[in-house]
Structure I
Amino acid sequence: MANHKINIPKKTLEFLYLKKRNSPREIASLFNCDRMTVSNRLKEFRIPTCSNSESRMKYKKFDFSGDLLDKAYILGFRLGDLNVYQTSERSELIIARCNTTQSVQIRLMKRLFSKYGQVTISKGKYSTSINCYLNKSFIFLLPKYQKIPHWIEKDKMTGAAFIAGYTDAEGNFLLNQLRARFKIDSYDVEILKWIANWLKNHGIHVKFRQIGKAGDLRRNGARFKHDIWRLNVNEAISLMRFITMIKPFSKHDTRLLHMKVCETNIQQRIENKTIKDERNYQY
């Protein structure tokens, strides 16, 4: 029996490929077929093809600003939540992407990258895909670091900016039993270990522990892919210090809102004298 031929209308393909500048891979995902099928249709319809890099040249790209605090933040956010890749070794194009169900994440991605290159948003059935097309000045985002770069470690401000980026991607500020709390759950043990040590060195009490092993059953019925670790800041004054330290660098609207809720909670508890040890903290 012959294989069923995928119907991709010529006008639709021209619009997606030439006008919208979608790649064959992106178009394939829309028609539930493979990339080669799309490439074959481009040839059949004699639609001029180009490399991924060339197909994005219509949209002007700008070099990264070089600001170390922005670089530290973006790197922290990348390690927490972004997939970054280069289309080929010779390509001038670097793509930073993520999938999300949250509009706040879409706004943040636009805020971070739209001044440097094109940001495309594709809404799917269950989530939205965001792709940011950047030039090679963003090559620093390609490595998936296990150890934090020395230039971040050696400076308090870049360290705080990096942690703010990672927190915007992975962290949670919340109230538990009417007390402000912070936590990050992550597979990135080396990054969490570094953050825990950095915070301790700056007078912030943290708890850091393994909370699950690879293969363990999660509450939603799925299983952990790797060992998972948790970093907590539960002590009120330590949490206030932590918020004060990273808040100037945070860019995530929800994180900033929840930080404010936690700050208000701690201030009220101090006023009500339900926090025993204020440790001469000034805020």
Structure II
Amino acid sequence: MDSLRGKKALLTGAGGGLGSEMARALGREGVQLALSGRGEAALRRLAAELAESGVRCVALPADLSDREQVGGLVARTEEALGPIDIVVNNAAVEVCSSFEQLSDGDIERMVQVNLTAPLVLSRDAAARMLGRGSGHIVFVSSLSGYAGTAYESPYAATKGALITLSRSLRAEYIDSQLRFSVVSPGSVGGRGMFARGQAEGIRVPRALRLTTPQAVARSVVETIRADAPEAIVYPGPIRPALMLGMVAPRLAERLNERLGLGQLFRPVAEARGSLGSRRDVRAGRGPGSQDQLLRS
């Protein structure tokens, strides 16, 4: 899609976090938008803002943890907006907790919103797009999907699944005009999951660089326009570190611990009372260690 002007898109998770910036970036390209999310008031404010700049958009509140609402969302979108050309699967939820403290409900909700909903929405949209001869579906993943994140394991698992899903679908539909891409942001400052974590105790190590919501939104637009298979949004060289995790995982673990990245979300789990009674008995976890600094 060299030009996105006049295209119609469904954007999930539009009401907050990174979604509102994605909506603005797509709107600047002339995309007509169906904005979906749980908070109707936030969606309507965003829709009104975009309408003032000439963007045609509709607010379609939906709770993606409700399977019935997921199942009807593509049909509702096309009833309100017309045949859609683009789906951006952005909505996600996370529960920061030690693994053994997670409830069945925590796990089921993360899998439903972060993975099952994108699967169902993308399947429903793909069937319609194939009949019209073209379309582009984007999955918003995370660097956690490549590298894993302690105390965010189900979240990281669902994000990793989206990366594999996008690769699988590109291979399956390579001879069609149906396109798939995955965008994986690193830690985002200012809004979203990481920003909430900072408010609850995360201290950013020197080794970690934060990206911006605007950079993530630009990447979504550029990925659609260029039909890029994958995009990693990180302000620095990150692929060598990801490769190290593949070829020398034990070394990567030690490096992450030394840089303060391995236990980055532990203060959040502790602040939320989700750490349990676990005590660290491994060497190097005494007073003055990196982990102690992160918790102080």
Structure III
Amino acid sequence: METTLLFKTLLILSFQLGIVLFVCFYCLNGARKAYENNTSFLGMLFRGSVNMKGQLDLIPYLKVKDTFPKQMSKKIGKDDYETKQADNQDEVIELLRQNYFHASTEGQPWMVYFFLIWIVAMFGTLFLVSVFDVSPLIGFLTFTITSASFGPLLALVMLEMDENDGYTALKIVLVVTILTGYIGYNDFYSFSENTVFGAILMVSLLGLLLFNLARFFIDIGRRTTRMAAIFGAFLFSLFLLYDFNVIKKREAIFDSNNWETALEMAFILYLDVINLLLEILEAMSNSS
């Protein structure tokens, strides 16, 4: 019996999100073991603190350079730093009193490598499934590399805020995805055929991208950043509605129920879900 386009799409999407979560949880577990054994994981060490709920919260950091001289830095402007050299421990202590911090660290910047692989694989998948007419197997392979390399990055984001809140964010994303999938696919409203709705989504996305770009150049308050993240989470929830509805419409098109189309739609939904998760994490990290 022929399976539906939705089934094919969800099969691919579930597999890819499963890879992200598996690698993410593996890294979080590795971080916890590194903390318990006082060792490093992926080039990072971890401090333990307790959040307001009494839960263990791991804080990643890089090992300070043991040998002298040591570079010490202090922020003197939005993007400006003053750097001094400490030739012994007494000079280190004195600079720490002046609000300098250690700039000389040891360890491999593994996350930089994961980020570069993720960027290349993600854009490669985007072009392979949307532009070039290639075998679905090749697109699926680059898609899998994208998911596997994003797992450690997601773990780092969760550790930088509070991994316990990260688990809550994952639950929220799961509920939102199921609800939007049910509403969008059951065609309560033709979201994908409403040009005004689609235009609003694209203009809103452009505005969100410009806002995030502006954060690199100007100081924006935590409250404003949190409101923008909440808006972003709402926006990508609407994108999920729109894209699930697209699947419903494409099933009615002749010769669209194939693995090529399913791979394309799975990647689109994947980007919606990942962006939704990141926006929720951003909102939660700026809530205090």
Thinking of I, II, III, which structure, once helix-only ellipticity at 222 nm (-39500 (n - 2.57) for each DSSP H run of 4 or more, over all residues; to 500) is computed, gives back -12000? I
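Work out which structure the value 76, 40, 36 belongs to, where Cα extents along the principal axes in Å was derived from one of I, II, III. The partial results should precede the final answer.
Working: I: 76, 44, 30; II: 60, 39, 35; III: 76, 40, 36.
The value was obtained from structure III.
A short reminder: the numbers here are calculations on the coordinates, not readings from a lab. Note that this is a predicted model, so its numbers are computed, not measured.
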